[in-house]
Structures are given as C-alpha cells and as structure tokens.
Structure P
Amino acid sequence: MMTYAVINEKKRTEFEKKYQLPYGYANATLFDDMLSAIVKHHNIAFDRQDYIVEECESGFTTTVYRL
C-alpha cells in the first residue's frame, strides 16, 4: 500500500546528524493519495522551502514532490 508523507526535510537531516538514528514518520502528516499530500504540502510550505512529499512503500521511500 502506498503512503505519502509530508515531512520537514531540514529537521530530519538535523536529527539524523545529531543522533545517528533514522528520523521516522511519527511527526509526519500521512496520506493515502498523492494529490492530498501535495495540497497539504502547499498549505504548509507556502513560504518555506524545507517540506517535501515522500512516497513510502514496503520500507522504501522516494521524494515525489518538493518546491
């Protein structure tokens, strides 16, 4: 099943560098379809460039949208 997550890429990078652990998706907003995730992305990241939309399936992630 495809899941789409809107996450703050800058916070994830800072966390992973500091703790040497995967960031995870506990603080991400999750969606079942890409269109809803992109709409949410635009609402959050209208004036900030650090949010991305990732596609997650079976433990693999791909960045599918960024401003």
Structure Q
Amino acid sequence: MNGWLIKISGWTEASPIRLFAAAETDPKLALVAVQKVTDAAPQLRVETVGRLSSQIIHKLGLGAGQALELTG
C-alpha cells in the first residue's frame, strides 16, 4: 500500500509545521486519517505534500488507514 506525506501548518500566522505519514492510496482519505489523530482542521491547514512508497509505509509499520507523526 502506498501512502501520502501530510503537512499541517497555520493558515496565516507562522506556526510550527508538523509532518505525518498516512497509509492510504487516496489523498483525501489520507487527510481524513491525519485529521482523526490530530483534530487539526479547520483551525490549521492540512494538506498533502507528496506520495510515499509502499516500502516507506512498511518501514514505518503503518497499516491501512493509519497515520504517524514524523516530526518530534
């Protein structure tokens, strides 16, 4: 299963950027997976940044529908 890299940031003011990996083939479902674990939208901007290979998703230990924060 492929996945998506998701970025969360502020709408207008400078706020820390958070990055997530989401194990979903559809980018909309990847956004939903991240929203479920963060409850960020609509207060923050949640957007897809790029695709993640199935190898990366596997190395992160993610199953279908799961999301993992990559920033510390």
Structure R
Amino acid sequence: MTFLFYLCNQCVETHGQVAGTMLMPDEIFFEKLKQEQLDKYGRYLTQEELARVVDADDTPLAKLLKSA
C-alpha cells in the first residue's frame, strides 16, 4: 500500500464508499487498536508510547497504527 486516506463515518454515509477501496468503520478500527494494546502490553499506551511503537518496530500494533 502506498496511499491512505480517511473518511469519517458521516462522510461515508453522505458520499458512500470509494470504489476499489477497503472500508472499515471507526468503531471497528479503534476496537482493534485497543485490543492489540491490551493483548501485548496489558494496558492502553500513552500518545508518546504509541509514537515510539510506530517509529521503532514492525509489530501488529505498529502496522495497525500506520494503517490509520
């Protein structure tokens, strides 16, 4: 993947899904993000910790954060 964009739920409801793209509702994405933090660290990470995860590793959490 070389390009990513975000549409809020309201915009998707108004304009519809963009053809040929993946659509994941906000609620599902954020639930996956929370669950991955709890599974790996046993708690929710701070913003600073999340930034370090994105910069430092290639874990499932980092991949999920980079896909947002």
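If helix-only ellipticity at 222 nm (-39500 (n - 2.57) for each DSSP H run of 4 or more, over all residues; to 500) is calculated from each of P, Q, R, which structure is the one that comes out at -10000? Clearly, the read-out refers to P. Ranked by relative contact order in percent (Cα under 8 Å, 6 or more apart), structures P, Q, R are topped by Q, which has the highest value.
Throughout, read-outs are computed from the coordinates displayed, never taken from laboratory work. Everything quoted here is computed from the prediction, not taken from an experiment.
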